[in-house]
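Trainee: Each in structure tokens, the structures are laid out below.
Computed from the coordinates by the stated procedures, all read-outs in this text should not be read as laboratory data. As the structure is a prediction and not an experimental result, all values here were calculated from the model. Cβ atoms are built from the backbone, for glycine too; each structure is taken alone.
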Structure P
Amino acid sequence: MILIVDSGATKADWIALDNKGNQLFLTQTLGLSPEVLTKEVIEDRLANNFELSKNRDKVTQLFFYGAGCGTERMRKFLKKIFKDFFPKAKAIVREDTYAAIYSTTKVGHQGIVCILGTGSNCSYYDGHQLFQKVISLGYIPMDDGSGNFFGRKLIRDYYYHKMPQDLAIKFAKEYNLDPDVIKENLYKQPNPNTYLATFARFLIENKNHPYCKGVIDKGLQQFINNHVMQFELATKVPIHFVGSIAYFLREELAAVLERNDLVAGVIRQRPIDGLVEFHRETI
């Protein structure tokens with residue numbers, strides 16, 4: 001059995017294939033980012049999934065693409081956990097950027113591949129190798145244009161009284177904005193970046209409001225400035241995106257790309273489908 005996994009900070013999609021490429025099952029766990037989760041939490045998330053627990057001894061290959069897997073230390077950390085949970089499996093752990101690449105481009109084709117989901121990232125793919133100009137320092141100082149970036153912006157504007165009153169009233173009705181609740185989730189609960197990203201839904205649902213339009217436009221432009229434009233070939237190759245923020249704001253994203261003389265490529269909400277097709281070709 002072959003397991004293919006695309007893990008963001010919020011959730012992880014798992015697809016199992018047999019040796020002929022036929023799908024055996026599809027399941028989901030919470031995200032398994034090694035940068036923000038302990039060994040015990042990750043083990044618990046694996047063990048509490050019925051399909052994974054039932055088939056743990058049948059897995060022979062595991063291809064895991066995940067947020068927080070950009071360093072060798074984090075990859076080794078996850079490999080050890082997977083070795084214990086899937087004792088017969090050979091595990092390959094790579095950062096989630098590779099999932100984005102394999103699901104949007106083909107070998108031999110150039111492109112800039114971006115992630116805009118709970119977090120954000122950007123890489124150049126020359127058709128064979130991945131190149132990055134910016135090393136991510138995580139969700140607090142970086143993650144421009146991401147769900148947690150926009151969520152943080154909304155909370156700050158609400159508390160600094162910069163959000164228009166009509167929108168602020170609506171925002172307060174939809175979320176528990178008690179300061180103790182916010183601080184509990186940010187400083188005492190796991191996955192504060194995922195918590196912040198939950199507020200981005202409000203921005204998407206109200207994206208036609210002038211305030212939200214401005215926040216979206218500035219956030220996406222900031223991502224373009226700080227990430228995409230790092231690459232000299234930015235205006236000469238397609239710009240691909242994966243992630244819920246890119247997908248649900250695809251019209252706004254297309255407008256920002258056009259304004260910057262950039263060519264929009266593939267935009268996928270989830271890279272897992274493209275990943276499966278990529279691995280089926282290599283079975």
Structure Q
Amino acid sequence: MSAVYSHDIAPIIEHPDWNPKASFEIHEFKFISKMQKAGFVSVATSHASAFFAMFSKMMLESDIKEVFQWGNLSNGNYAPEALTQLALYPMVGNQLFSNTVQGHTSIENNRVDGIFSKQPEKDNYDLLLFNFNDKQITQQTPEPLNINLIVNSPAGSQFEYRVANIDSSNNIEQQFFADFRKSNLTIQQGGWRKPNVHPTAPINKALSDEGIAVFRKQAHKYPKNNQLFWGKWHTTQSLPTSSKEAATSLVSIKGLIPSFAVQKYEIRQVKN
């Protein structure tokens with residue numbers, strides 16, 4: 001994202017003739033795998049979910065206000081990036097905090113980071129984490145997480161949290177690819193996949209007519225991609241910090257984030 005900003009955005013808003021009251025549009029933004037003479041091939045997998053979370057962090061840190069998009073819903077299913085937008089929407093109006101990433105990922109070139117925010121006037125924290133790799137697109141083992149928040153509550157304060165995942169396990173097209181071996185074999189190998197098609201391409205672009213027909217018959221068996229699926233609530237107590245501020249403490253949460261995934265964390269203080 002630093003390369004995107006420096007190449008596409010900074011030359012405009014950092015130009016000496018830029019009017020700070022002006023605005024410009026990143027119009028009809030879409031994460032794609034291929035341009036065509038008439039249109040494009042979009043990214044239909046959770047890669048697009050993770051990319052949009054990473055892109056959103058760059059937007060927020062660079063004070064970019066809006067991105068206009070088209071075509072985020074098809075047959076009752078949200079596009080992968082729209083699911084990320086669904087997770088982001090309740091965070092609008094929150095206070096944004098900077099964060100640091102320490103340590104090394106277990107998979108080379110994985111970027112694990114996130115957006116950290118607090119609801120105004122409440123000890124409620126909303127996080128959007130992502131795992132993205134721009135060097136390899138294959139699914140790898142999950143990355144361990146150790147999330148640490150310094151909060152304005154004394155040590156021993158009770159918090160509860162839950163997590164919603166957006167990843168390959170709840171992406172309809174990736175579930176279909178996992179369930180039907182022929183969708184991963186080329187037509188020459190006796191499968192359904194067209195030659196020279198990007199692995200993240202949607203089914204209607206990636207598969208033969210036979211494969212598309214099977215998907216249409218099976219699609220009703222998969223849950224719609226139109227909501228977040230939350231895990232159960234967990235409880236934790238905040239820990240003392242090295243700070244002399246008695247009113248601050250540390251909320252520490254351990255977890256795992258899959259490849260090309262987004263995780264929404266809702267962290268709420270439990271009032272006595």
Structure R
Amino acid sequence: MQSQKPKYNIKAVSQMLDIQAGTLRAWERRYQMIRPIRNEAGHRLYTDDHIRTLKWLIDKVNKGFTISQAVALLENRGTEEAPKQEKAEEVNHLEGTGNQLLHSLLSFDERAAQLKLDEAFSLFTPETVAIDMIGPILVKIGDMWENKEITSAHEHFASNFLRSRIGMMLLTIPTETIQPRALLVCGPNESHELGLLIFALFLKRKGYEVIYLGQSIAGGDIEIVLDETEPDYLFMSCTMKKNIPLTIRLVESLDKQYPKLKIGLGGYAYDVLSELDKKRLGPYMVGGSRSEWDEWLNQ
């Protein structure tokens with residue numbers, strides 16, 4: 001695909017778009033909306049898609065938006081902001097890259113998986129890659145393992161690889177201490193944390209201060225952490241149906257103990273709840289998509 005071919009260095013982009021090279025580097029570092037590929041010498045190389053995105057951002061800034069506002073608009077823009085054909089090509093490319101990444105992981109080919117994930121991050125925002133590409137991959141891997149199409153070794157290799165990459169991304173995003181603080185932990189007896197890790201990335205990119213605990217912690221420890229950190233939000237994930245009752249009992253208990261704490265629940269396990277249970281737990285249910293997460297946070 002010609003538009004995905006890296007071919008412009010930062011000097012050329014600076015001249016084409018009449019923007020300082022230092023500004024481009026600052027936008028890349030602070031917002032990670034554009035992640036140009038590096039050549040063997042370490043120099044940035046931009047694609048036609050990168051140029052289109054930068055033009056869009058610059059146009060918004062010229063109309064009076066701050067760069068942070070323009071970035072937020074870009075992340076949340078609908079079809080009215082991009083031609084349907086362009087959006088379809090983007091979705092198809094992301095899906096194709098995801099399929100290639102999955103193939104590499106199930107072949108235990110770490111180098112190929114690294115290259116394919118690097119390509120995705122160079123073309124799309126971290127949220128898009130994590131939510132719209134890695135998320136569906138995790139579902140496919142889980143389904144394949146349950147259907148005995150792959151071994152536990154395949155599942156462990158793929159999960160550990162993705163957990164490592166997302167974890168590194170989470171650590172590289174600066175913490176905004178003036179923003180709401182969110183504590184994230186898996187529910188009782190839960191060890192599958194990748195979905196929660198993706199949600200942590202989403203929150204941190206939105207400016208939240210994230211305290212990520214990951215897998216479930218010992219009984220009683222959650223109250224100690226809550227007392228020490230005093231977060232505004234607590235998010236708990238549950239992926240196994242058998243762990244739902246314990247998680248719900250804990251959440252309802254914490255809700256009474258900490259009336260000012262906003263508590264959210266997420267995870268694949270809640271998809272199998274009855275409609276009656278879903279209605280009862282409605283105020284806690286964060287959802288499984290970016291739009292649902294935004295809606296819950298804005299309540």
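Trainee: P, Q, R: which one has FRET efficiency 1/(1 + (r/R0)^6) of positions 164 and 188 (r between Cβ atoms, R0 = 35 Å, to 0.05), as calculated, at 0.90?
Mentor: Numbers: P: 0.65; Q: 0.30; R: 0.90.
Going label by label, the one that fits is R.
Trainee: So mean projected area of the Cα convex hull in nm², for residues 172-259 alone, computed for just one structure, reads 7.1; which one of P, Q, R is that?
Mentor: Of the structures listed, the value fits P.
Trainee: Something else: Assign the value 12, calculated as relative contact order in percent (Cα under 8 Å, 6 or more apart), to the correct structure from P, Q, R.
Mentor: Going through each structure in turn, the value belongs to R.
Trainee: Check the numbers for mean count of other Cβ atoms within 10 Å over residues 92-99 across P, Q, R and tell me which is largest. Present the calculation step by step, with values, prior to reporting the outcome.
Mentor: On the way: P: 22.1; Q: 11.2; R: 15.8.
Greatest value across P, Q, R: structure P.
Trainee: A follow-up question, please. Among the shown structures P, Q, R, from which was the value 0.25 of FRET efficiency 1/(1 + (r/R0)^6) of positions 44 and 220 (r between Cβ atoms, R0 = 30 Å, to 0.05) calculated? Numbers along the way, then the final one.
Mentor: Details: P: 0.25; Q: 0.95; R: 0.05.
It traces back to P.
Trainee: Another question, if that's okay. Out of P, Q, R, which structure matches -17000 when helix-only ellipticity at 222 nm (-39500 (n - 2.57) for each DSSP H run of 4 or more, over all residues; to 500) is calculated?
Mentor: Computing helix-only ellipticity at 222 nm (-39500 (n - 2.57) for each DSSP H run of 4 or more, over all residues; to 500) on every structure in P, Q, R gives -17000 only for R.
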